[in-house]
Structure P
Amino acid sequence: MTDARQKKLKRYNRISQQLSELLPETDDRAARMATVNAILHHKMDGFLSCKG
């Protein structure tokens, strides 16, 4: 596995871990979507956040 691929895999695993810890905190769909959007916006290069 290349270094870039390992780095990406580690990033995905960390994001997954963060979301699995944060999302159960609320049943509010809008809050959950905002949380996912914020995490992806700050952790993924080139992620275009959804607005609407």
Structure Q
Amino acid sequence: MKGQAMVEYLLLASIAVALLALPFDDQPSVAAMFLDALQAAYNKFLAALSLPQ
């Protein structure tokens, strides 16, 4: 039964990843929105580092 559980887990995990990675209703995907937010935060972090002390 251990092999069966692994197949079921792999199937559910791949469905979850697909739901996060695919865009719906002309909206960006959750993964794309997360990466955009991460990029914006990193840009703000770099801007803060570049300020004179």
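Here Rg/Rh (Cα atoms, Kirkwood Rh) is compared for structures P, Q. The highest value is that of Q.
Could you figure out which one of P, Q the value -26000 for helix-only ellipticity at 222 nm (-39500 (n - 2.57) for each DSSP H run of 4 or more, over all residues; to 500) was computed from? Working shown, then result.
Numbers: P: -22500; Q: -26000.
Attributed to the structure labelled Q.
Here, each number is a calculation from the coordinates, and none is a lab measurement. Predicted model, so just to flag it, every value in this text is computed and none were measured.
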